[in-house]
Structure 1
Amino acid sequence: MLAVVLAGGLGTRLRSAVPDLPKCLSPVLGRPFLAHVLDHLKRQGVERVVIAIGYKGDAIRREFGDGRDHGLTISYADDGLEPLGTGGAIANALRSARGPDDEPVLVVNGDTLSAFDVAELARTHHATKAQLVLFAVPVSNGTRYGALELGADGSILSFQAQGSSSSALVNGGVYWGTRQDFLSVLPARGPSSFEQDILPPLAGRGLFAVRGGGRFLDIGVPEGYRRAEAVLRSESAPPLVRARAPLRISFAGGGTDVSPYCDERGGAVLSATFNKYVHVSLVPTADDRMGLHSLDYQTSVHYDLADALAFDGRLDLIKACIKRVYPDRDKGFDIHVHADAPPGTGAGASSAVVVAVLAALREWLRLPMTEYELAETAFAVERCDLKIAGGRQDHYSAAFGGFNFIEFGPRGAIVNPLRIRPSIASELEERLVLVYTGGSRVSGGIIADQVRRYRAGEPEAVQAMDDLKALANESRRALLSGDLDAFGAITHRAWQSKKRMSDRISNPALDALYDAARSAGAIGGKVTGAGGGGYMFFVTRYDGQQAVVQALQRAGCQFVDFSFESAGARAWRVAESGLVG
């Protein structure tokens, strides 16, 4: 599909409000109006655009370039010395951006914006065998446009003269057809008006309309320009951005993602996210203040936008995210954070907090940040800016979601999503017991001891980490093949190897719980994080889940009902009306 944007108008009637600019570059909410048009085209699935330029066309070229900043491929077709009118401009653009005769073509005006749906235009074109389809919009004052007369089947019967009606259905300046459809009705050379010379003779001869609704913005005159600013302002400032990032279960390899081991010998982790989340709500405010709130810690702090945000132990994870991606703050906001799991469960909650807050800021500020960049930024926030000891896996698990085999090396991480058959994932849910041991732990001391032993070259610790990396590969193969008994046995071996990395990873209470689960029929299991307590999981035989659950409940553990989550961090906007953006 090719989109042709008509942007060569002189904008004579708008000069009193916006002098010395092509009409389509008139600023609306601090951006050229044409940028809003291109945003809508991209949302409609358009990838390739040719902009038909004329008056001060070089300014349009400089503003939009090749389109990569807008996620589009943009080229230009210049009217040259003689204005070609809208009809001549379309023909010139189609000659400039070549393609097959049956290529779908969307033509839009660069100075109007409406809620057209490309899919509906295409369906109508196909169903009616139309020569062309245009988008018709209702307006309360149609004297500037003239009205359309439509048949019961949507065919256009006539174009009434401009000024003939005060309330009407009018041409919305959006047209759909194939390249050949357009070229067959356009003159080969010279200027013409598509609206006045080309369309009216086609009435009653295969011209159809799709009736639209919603907004219709036309910045051709000062009052229309002011209305566009007001309408887009009301749409662009939703009172709420929400985000969430999932927690994870680390099946094997945890600890090999910690420097310096992963930098020197390479690490590997097998993990999956599940349906416990960190939730973030970001609420823009009208003042120059920031409010940071944690429901879990029942803590709130407030700052001016210009404050330095010192790390003082009060919601430092949130502050570090703000400092990293929003240093030049110019809009007030409140951020509210809540986690589904208690702190210190070993399910990567602190890293998920960072990922979720960054995802909310990414959505609100429209930051160009991929999932890899989201994870890497989260790692930098937690491990570099705040200097919190830990590994790398949690940030990637929260950002990407799903079952992943993640490899770590001196040049960063590689996330390998695993295509686990739904039947295998469902069976693993039936056979996996997740419990909260009631004892949260602080991982920093455990990780520091692990790093100390590795740096000292203690053979048992180094061999244990090498074994864990190998077991991560084994567990991946067992999971992909659906051999869950073998998968459970590997988790047992992984737990034994992990305990050899540091004598702080387990304790008599955890050992007793593990023995109770094994006695009840668990094949294997381990703590989900660095160790010391928090969540533990156990893989049971196909008929053994309930016996293991009962044994662990008798031992004082809290059973956690869960299911696997395939999605990673996500963020979305909620408008004041309650509509989700």
Structure 2
Amino acid sequence: MKKLTLFVLFAFVFVLFKSYGQEQIKHEKRTYIPANGNLYIQKSLPIYLWLTTSNNPNDKPIQLKSKVSAKYSNPMFFDTEGLNRISHDYAVDPATGKTVYPLQDVIFEVYADGMAPVSGSSFDNAPRYYANGKIYYGKGLTIPLRSFDAVSGVEKIYYSIDGEAYKEYSSSLNMNTENANCTLRYYAADNVGNAEVPLVRNFVVDLTPPVSKHVINGIFLNDILAPGASITLSATDNLAGVNSIYYHFDGNYDRTYTGVIPVAYLPDGQHTITYNSKDNVNNIEGKKPSSGIDGSTGGGTYSFYLDKIPPVVEYAIQGDQFIGMYKFISPRTKINLTATDNHAGVETINYLIDNTGATVFSNAFLIPDQNGLHSVNYTGTDKVKNRSYPKILTVYMDNVLPATMITYGYPQFFDRDTLFINKTTKVTLSPSDFQSGVQKTEYEIDGGSTVQYSGNFTIPDQGYRTITWKATDRVNNVENTKTSKVFIDNTPPVIYNHFSVEAVGTKDLNGKKYNIYPNYTRFYIAATDDHVGTAQISFSINGGPMTDYSSPYSLDISELNYFLKKNVAYNVRIVAKDKLGNVSEKIIEFYVGK
């Protein structure tokens, strides 16, 4: 009795994904005999048994038919995956024709293979990132495919990328082209025509780095930044997304960007920020120069000047001024402000006077015309809003005119609303100024040339004289011109003399000729002055002491105990002085006879 025994060797099923996309290659179901002589048959193929007594394949075989299992025999099908056996009870030795002992079956091995290979893949040599239901891979991605078949073995692996026709797989797939939505389909077919359902892997190949840029926040002027400015970095990536942004200043170590970057901690001067970005699959952006404050050309370097130094503001006092205890100015004086800036340039100068009325400086300005101290607070602002510390200029407004007094020394005499002096009388000008002080005093006499006063002076010429003067203080405030009138009297009194009798003759004596008067003659003297009058008359006889004349009208020599002696020559010296001390003198000589 013969029977058919089916054995299952093993089954292995592994399916990643099913695919209903790209059309799969048609694989014919067939048998397969490899070099080891095993017979493999696609498990779903029908089986027909033929019998022949000849080893010649050309002899016509006889198809076997079963009466017992007619319903299941032509065709029949293997029900077991793997090794199936067609067996006959009890083996007969071909040489003797006798049953072999111990008893054993005659077995024909047939391998039924109805299961497709199981394939797999790995994604190697590239960074991986998963987000929002997508898997991203970076540079260097290789995809080796592998497959296993438990029975007849894998014949070939096929793959398709993005809907292309299936190709035979020979070596790892190198994904060196960026693909935003890559679909890989692959499957394997075994040697009897079993083909697995294609596996599908959807992923993204991202080979492009992010693009970063910078934006300047706050106050800036072109590429000049204020201390309060800051730099914002940002980056965009079309696929895997940005992972990190890095930056450094002036070649120092890299820092990871975490937020707005202030620049205030940098020193004043030229700086360069260098920055780039990395995406989530390690594509790193190259560094290249950026243009402008908005970094419009992408990440790289941006050079700027950090201007932390405010303007330097200076003042200039224009016009009248004098530095003493204070800086004295006049109502005509102007204050001018100028500013210089090291880089950005000056935007405005601001000032206020006496802590009121802040004003933007445009032109030199006056200080309020109020005598006393005044303050000017001033500061400068450059074009990136650096503001200098306020400075204070303190000035003293001197709007008070100097005052000058005139005094006359001696001799002087006042009468009839007129002051009389003479050529020796000293004239003194006494200027005063209680603010900036006196600079100079000038005077003129009778409208003549102007003379700068340096000390008391005299007026030599006789007559009425007009003195005008004025003082100038150190900020050129000029006193209103003042005037004084005086009469200069340089003329001494005129001396007169008279004898009470006429001369009775003449006498020559020692070469001189004298008039001769009798001894009872009386001798009178007098003096007159046209302006101030005679103050004193004195006389001396024959060299005797000077004696004040008691009467201003006449002199009787006998009253002074002088007795005219006979036969004596007399010499009378007469001196007259007016009330200004102008002196005249006269000598009178005569002879007293018998």
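The table that follows gives values for the structure above.
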item: Structure responsible for 3, 14, 24, 24, 17, 9, 5, 3, 1, 1, 0, 0, with P(r) over Cα pairs in 5 Å bins from 0, in percent, for residues 210-313 alone calculated and labels 1, 2 on offer; result: 2
item: Among 1, 2, structure where relative contact order in percent (Cα under 8 Å, 6 or more apart) as derived comes to 13; result: 1
item: Computed 4.8 for distance in nm of label points 7 Å out along Cα→Cβ at positions 66 and 426 - originating structure among 1, 2; result: 1
item: Read-out FRET efficiency 1/(1 + (r/R0)^6) of positions 98 and 194 (r between Cβ atoms, R0 = 41 Å, to 0.05), computed value 1.00, structure in 1, 2; result: 1
item: Test item: helix-only ellipticity at 222 nm (-39500 (n - 2.57) for each DSSP H run of 4 or more, over all residues; to 500) calculated as -10500, pick one of 1, 2; result: 1
item: Structure from which 1.23 was derived, Cα Rg over 2.2 N^0.38 Å, options 1, 2; result: 1
item: Which entry (1, 2) yields the derived value 2, 7, 12, 13, 10, 8, 7, 7, 6, 6, 6, 5, 4, 2, 2, 1, 1, 1, 0, 0, 0, 0, 0 for P(r) over Cα pairs in 5 Å bins from 0, in percent, for residues 242-409 alone; result: 2
item: Given 24.0 for mean count of other Cβ atoms within 10 Å over residues 130-137, calculated: source structure among 1, 2; result: 1
item: Structures 1, 2, by distance in nm of label points 7 Å out along Cα→Cβ at positions 282 and 378: label with the highest value; result: 2
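FYI, it's all coordinate maths here, none of it is from the lab. Predicted model, so just to flag it, every value in this text is computed and none were measured. Cβ atoms are built from the backbone, for glycine too; each structure is taken alone.
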